Structure 1
Amino acid sequence: MKDLAHRTTPRLQLDAVVPADLDDHFALMSDPGTWAHLPSGRHTSPQRTADGIAHSEEHWARDGLGYWTARLRADADVPGLRPGQVVGTGGCAVRLGTWWWNLFYRFTPPAWGRGLAAELVAAALDAAHAVAPDRPVVAYLLEHNVESRGRAERAGLSLLWRGPDAGNPDPAAVRLIYADRPLDRALLEQVTALP
């Protein structure tokens with residue numbers, strides 16, 4: 001199997017998240033624009049970001065796959081973005097207390113609508129299916145996040161559930177569950193209960 005900690009796509013360099021990425025990740029995760037669809041998720045301290053990086057390192061060590069830092073490749077020409085710039089983070093990881101692949105992607109607003117998330121998501125799905133094809137890939141997101149919904153659908157994931165968003169401070173928030181295959185009722189209940 002290829003080294004999944006370091007992948008390239010047509011315009012992105014994907015590298016396993018490491019502590020040296022803290023400043024870039026905090027800039028991304030503390031940007032209110034990045035969290036337009038879930039303002040309560042915004043990181044307000046570098047420690048919260050550092051904790052997330054530590055979790056990602058654990059994913060890589062335990063499961064052989066986790067989240068990447070997404071940098072624009074040196075040879076990529078994307079107007080408004082600099083070669084080498086951190087434009088996002090994401091991938092597939094098995095969250096503590098679960099057994100399925102959680103598909104996650106978050107990009108800086110200037111990178112939205114340029115197909116960069118599509119490149120990361122395709123690499124993440126390929127990697128998850130290579131590491132443990134028996135584990136379903138699941139993405140859960142907010143219904144009003146039209147861009148994220150579209151990305152999940154264009155990646156071939158199917159909508160399996162719609163209901164209240166557990167743990168969201170907005171009681172009217174609606175969660176959507178997408179997956180790469182049907183999920184049994186018990187697993188779907190586990191996913192819907194996650195904050």
Structure 2
Amino acid sequence: MKILGLTGGMGMGKSTVAAMLERAGMPVFDADAQVRRLQSEPGPVLSAMARLVPDAMIGGKLDRAALRRAVMARPQLLARLEAIIHPQVRAARARFLARHRRRGTRWVVLDIPLLFETGGDRLCDHVLVVSAPRWVQARRVAARRGMTPAEARKLMARQMPDARRRLRADTILRTGRALGDTKRQVRQFVRKRFARRQA
């Protein structure tokens with residue numbers, strides 16, 4: 001089984017590309033979706049987060065906007081939150097990979113925003129980085145999260161710079177133009193890199 005790593009900063013269009021790859025027949029492990037699940041269902045992750053950031057809990061549920069504000073005000077919280085969540089995400093990823101190895105799946109996708117930061121790229125046979133101009137990224141993040149462009153840029157600054165991701169990529173997919181252009185690039189990528197190998 002071969003592994004395609006998919007990564008990119010917030011607002012780059014990574015989820016859109018992941019959906020396109022899944023429609024092309026590649027099973028996708030969505031790390032963000034796994035985090036949301038862990039943060040929304042009762043269990044050790046939610047309990048540990050409640051102890052660490054009690055102000056982000058409302059009626060026994062996590063208020064993600066409040067959590068984001070807490071992290072922006074106290075950056076040291078991020079590492080402690082990651083120490084709670086990342087082991088659980090890695091365990092879910094291992095189960096996903098084991099399941100598809102048993103099934104004999106040819107290619108799977110690991111959709112992981114922090115692929116390089118967590119060393120997940122070492123598992124991958126090929127890494128695809130999704131990239132867009134910084135002004136496009138800031139506009140998307142601001143619109144999605146209901147914040148100002150300045151707040152969006154502050155949030156973006158906490159991530160690995162796009163230029164560093166691109167340097168480590170095997171392939172770069174540009175998403176700053178129309179959706180149709182992204183679809184064309186994904187089709188071309190799948191055809192050139194994977195279609196023949198999956199036949």
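Bear in mind that the values in this text are calculations on the coordinates, not laboratory data. Everything quoted here is computed from the prediction, not taken from an experiment. Cβ atoms are built from the backbone, for glycine too; each structure is taken alone.
Given structures 1, 2, which gives the highest value for percent of Cα pairs over 24 Å apart? List each step's numbers first, then the result.
Numbers: 1: 37; 2: 44.
Largest calculated value belongs to 2.
Relative contact order in percent (Cα under 8 Å, 6 or more apart) was computed and gave 17; which structure, 1, 2, did it come from?
This figure was derived from 1.
Of the structures labelled 1, 2, which one yields 23.2 when mean count of other Cβ atoms within 10 Å over residues 3-10 is computed from its coordinates?
On the way: 1: 14.6; 2: 23.2.
Only structure 2 yields this read-out.
Tell me which structure, out of 1, 2, gives 0.90 once FRET efficiency 1/(1 + (r/R0)^6) of positions 99 and 163 (r between Cβ atoms, R0 = 30 Å, to 0.05) is calculated.
Value 0.90 for FRET efficiency 1/(1 + (r/R0)^6) of positions 99 and 163 (r between Cβ atoms, R0 = 30 Å, to 0.05) corresponds to 1 out of 1, 2.
Of the structures 1, 2, report the one carrying the highest value of distance in nm of label points 7 Å out along Cα→Cβ at positions 19 and 187.
Details: 1: 3.6; 2: 1.8.
Greatest value across 1, 2: structure 1.
Quick check for you: by distance in nm of label points 7 Å out along Cα→Cβ at positions 35 and 155, which of 1, 2 is greatest?
1
To test your reading of the models, identify which of 1, 2 gives -16500 for helix-only ellipticity at 222 nm (-39500 (n - 2.57) for each DSSP H run of 4 or more, over all residues; to 500) when calculated.
Label of the source structure: 2.
Comparing 1, 2, where is Kirkwood radius over Cα pairs in Å, for residues 91-178 alone highest?
On the way: 1: 13.7; 2: 15.0.
If we compare Kirkwood radius over Cα pairs in Å, for residues 91-178 alone over 1, 2, the biggest value is for 2.
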